[in-house]
Every structure is written in structure tokens, then in C-alpha cells.
Structure P
Amino acid sequence: MTDQQILIIGASGRIGTQLQAELVARGLRPRGATRHPERHRPQQASMPTPGGTGEDGTTWVRFDLTDPTTYAPALAGVDRVFLAARPGDEHSDAVAGPFISAMRHSGVRKVINLTAMGTDQRPDFALRRLELLLEASGLAWTHLRPNWFFQVFTEGSLLAGLRGAGTIRLPAADARLSFIDARDVAAVAAVLLADGGHEGEGLTLTGPAAHDHHEVAEAIGEATGRTMTYEPVEEDEARASLAAAGFPPAWQERLVRFYQLVRAGYCSPVSEAVQRVTGRAPIGLARFARDHAHAWRA
């Protein structure tokens, strides 16, 4: 297989960045699809072109799911695709539908599709409708359905709360979640793209254990040498915090609904899929906290 046969949609995102590193470590040179490929190439004196090659040899190409004119250049010579729909998009099936058709007509033979844990149980979710479109496309597919990422604690308002007051404030009550490290999701995707297997399956991806947010705060505290605590909040307070952080009302309600599922226990099951696909145990809470301790000390 040539190194131009793997296309990563969302290559500059949380999973895409790690996936590129995994594939490059295997001696492959994936093609990264992003709206701004010029940000990933070495600086040149001349004006940038629409595509280019990064320092690690990864080829970058301009791509936008909402712009069908970007499909053909991105798909040229590609037979395997990692597809990550826009997170939180309630119309992700409609947005990705034309691209699924383009993949079918361009010679793509396999798609690794990133959705979310429990998607198969929620026919009202746009991500489930996207899964069904892919299943009906005639392409070989594997759905990756990860639980919440550990990395949510290194971003946005959760990061700010930990850095500042040393608190996690969420409407999760004492519910337990089998958080997964984004690096493990990328590792699973890399195996499936490079080696094949698990076609026609939906893989639920979790960490090795389920934790409540008190345990998360304690682990981060141990890693940083600071006192960290978890403070459960009610939904109205969560909405107010989200509004203050700039989230529009639709996003506020979406996140509140997600935490209703969390409190109902939907995010607590533990899967062995990471071990089964990669041959190693997934990253646990303590290691995640040690690896990212610098983020909470800044």
C-alpha cells in the first residue's frame, strides 16, 4: 500500500493529530484534511499553495465537509478514510451525506468512522443517522464509539477551573464514567487503517475503569501537588456557566442533555475493545493525570 492511501478528516483535531503521529510512527505518510493546510507546512518565502507537505512528511490538503468542491482533491488516490464529523453538530448526517457518496464513487474501500458511545442506542442522534448512511453506502466501515475523553479536563472552562480555583464543577452528580484517553482512540484507528480488520463492527471504546469526578479531581491533585475538588452543580447553574463561557443556548441544552445521560449511568460501562484491537491495556486515570500535570500547573 502506498502512503497516499489514507485520508484523515479532522486531521488538526484532538484525535486526528494523534492519529497522524501513530501512522507516521508506522512509516506511513497520511494525508491530512483541514480547512487551513497552510498552517501545517514549513514556512516558505513564496505564497502558499492550497496543499503541501508538513515537516513529518504528512501531505496536507484543504478540505471542508460543507464545500463539495474540496472533495475530489482530498480523495484523489485514497482508499482508506478516517471520518470525524463535526462534534456536536445536530445535522452531521446531512453535512456528511454528500461526502459519503463522493467516497463511494472515488474508489474508497474502507471508512473508520468516529462517533460516540451509545450512538447505536439513540436513533434520534444525528451521529446514528450518519452511521446508518455509511452502513447503507456499500463501503466497508467500522464505527468507533468512544466514551468521554480524559482530555476534556485539559481544555476550556474545565481547564480554567482546575488552574484557577482547583475545582471541577459539573452537573454529573456522583455518576461514574469510563473516560478514555484520546491517544487510545487514535491507536485503535491506526491499527484498523494500517492493518484492517473489524469491518462491519461498532467498537465501544473506554478506559480501563469507571470513575466519578471526585476521583478525577483527586488524581489530578496527586499529579500536580495541589488540592483539587469536585463540586456537583444543578442544571440551571451549569447553563449559567456555559452562557458565561459564550456557549449559545442550543449548545447549553445539548450539554445538559448529555449530562442527563451521564447521571443515568449510560457512560459507566467498561469495554475491552482497546485491548482487543491494539494488544495493550488502555491508558488509565493516574497516567493521564501524570502526563498532563503541566497543563494544570500553568
Structure Q
Amino acid sequence: MDDETKILKKNGYIPDRTLGEGSYGKVKSAYSKELKKKVAIKIIDLKKAPSEVLQKFLPRELEIISSLIHPHIVRTFKNFYIDAKKLLIVMELVEQGDLLDLIKTRGKLTEELSKKLFRQLALAVKFIHDQNIVHRDLKCENLLLDKKFNLKVTDFGFSKRLDYVDGEMMLSDSFCGSTAYASPELLQNLPYNPKVNDVWSMGVVLFIMLTGTMPFDDSNPMKMLETQKKHTIKFPKHAQKYKSAYDLIYRMLDPDPLKRIDVNCILQHPWLQEEPKLVKRIQRQLRGPSTSKDCTEGAKHKR
């Protein structure tokens, strides 16, 4: 029996299998005797984690995830330290893997499934943005699926609470997340509004859902930036029938952060308003800070 198994059993968890592994941590599934159900346990090796993670990002993550209770965000039940060597974070187990695995296995998603999953993502992002929390690493790998194929956002390792001075949001300057999902302002190392940067990443996610491909080639970041600035989104032929979804993606991938649509406008977009039964639920969840953007403003698409 290895040390990790002993630690888990000693604390009331019966370990099952390793779900994922990184440079300084891993995620295992286990049965919790206390909760009487299976959970996911993130095990962070504090000796291997970089100092910036330990001093900056990890404390933010622990504070934020402990406060987030939402149907489309992975629930955190508790966290505890073992001999100042390891940190264990006990979370909801989401069993169907991540969105990237689904697309790699099945290819592009149907418009119906894309709409369902993207709506759930938008509701989760609205929930955190309304609390002035930003994710800063939204990507297909961080979007998990449960047994009923409902989406749940995970990995708040780059998340933070926004600071305001005299009513003005303090911009971020840390490069967070993956290049493939990064906005033009992030690629240029400019101070950026992390809320609208989250929206850019959402646009990339929706494009991938509907096409099974990336909107931009990230092998050359500078060339990628040039393409982003042209605001020309090329849909594959098979996806050109999704005109309303294309309009939404185009607005989310606006290279000008001041013109980029926000999450409230995303949820009010016609593409997400086509199913009457769900419109009322969305409108209920839209109660909160109103957007200053004009959601009805038209966009001229470059093709």
C-alpha cells in the first residue's frame, strides 16, 4: 500500500483510480465514508508546486471554490493539508470526462447538444461574473460532463476576485490559460479586462463544439494575433448553416474588448432564446447587474 492510499484511507476515503495527473498533482476518484458517495480528490504535492502557485494562485483558488455552489460548477466539499506536504481538495465526481474527450471521440457536436452545453457554460460564467469572480482558463479540458451530459466548470487555478478602485475595475496583467483560447489583448501582453477575456474563451469553446476544430492556429502566436485582429471567422462548409450561432461567435470573438459582447448579452442572444421553455429560466437567472452594452446592436460580419 503506497503512502497516498494510506493517507486517503486514514482520512475516510477508499481510493479507486487516478483520473488525471500533472507536474505537481493528480486527481483520484474515491469513496467518501463521510459523504457516502464517490468523490474526486485533487492531491497537490506542495514540495513540487512552484512558489507562485503556492503564494498567489492556490490561496485564491481555495477561497473562491469554497464559496461556489451552482449546478454547472463542480462542487468543492472540503480541503485539508497532510503534514504540510500535500493538499487534498475533495470535489464532486463528474463521471463522463471532459468536453475535449467527447469531441475527440465523437467529433463535432450537434447544434442541439452544443446549445444545451453552451447555455450551461454561460449560466455558470454569469454566476461567477456577477460575484466579480473570473475564471481565466476556460477551455474544453476544464468543462466536465456528468452522466446526463450536463456541463460543469472546473479548475479555478487561475481564478481571482476583481478589485475596484473608485468604482473602476483593476485590469489584470498575468498571462493565464492556454494560447489557443487567449484573446488578442492577452497575446499582446496588454492589461486586460478578465471578464471579456473569459467571453473570448467562450467563443473559442462554442466554435469547437460546432465544428470540431479550432478557430485559430496557435502554432504561431504572432500570426494567430494577426488573424484575430482581422475579425474574420472562417466556418467549415458543414457548419455554415448555423447562422445564428455564427453571429454569436462573431460577437464573442470581437478583437476590440470594448465592443465584445458580455455574458448577459450572450444569454439574451437569439440563438439561446429559440427554445421557449428555457427562455423563462434564463430570464430568471439574468436578474442581477444589468449590462451597459446594447445587445441588439448589429455586427457586420467579415467573411
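Here, each number is a calculation from the coordinates, and none is a lab measurement. These numbers were taken from a predicted model, which means no experiment stands behind them. Cβ atoms are built from the backbone, for glycine too; each structure is taken alone.
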When P, Q are compared on Kirkwood radius over Cα pairs in Å, for residues 158-197 alone, the highest value belongs to P
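From P, Q, which structure was mean count of other Cβ atoms within 10 Å over residues 14-21 = 13.4 calculated on?
Matching structure: Q.
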Candidates P, Q; mean count of other Cβ atoms within 10 Å over residues 30-37 computed = 23.1; producing structure is P
Calculated from one of P, Q, Rg and Dmax of the Cα atoms in Å, for residues 94-149 alone reads 12.0, 35, and the structure in question is Q
Value 17, calculated as relative contact order in percent (Cα under 8 Å, 6 or more apart) from one of P, Q, is from structure P
Calculated from one of P, Q, Cα extents along the principal axes in Å reads 51, 47, 40, and the structure in question is P
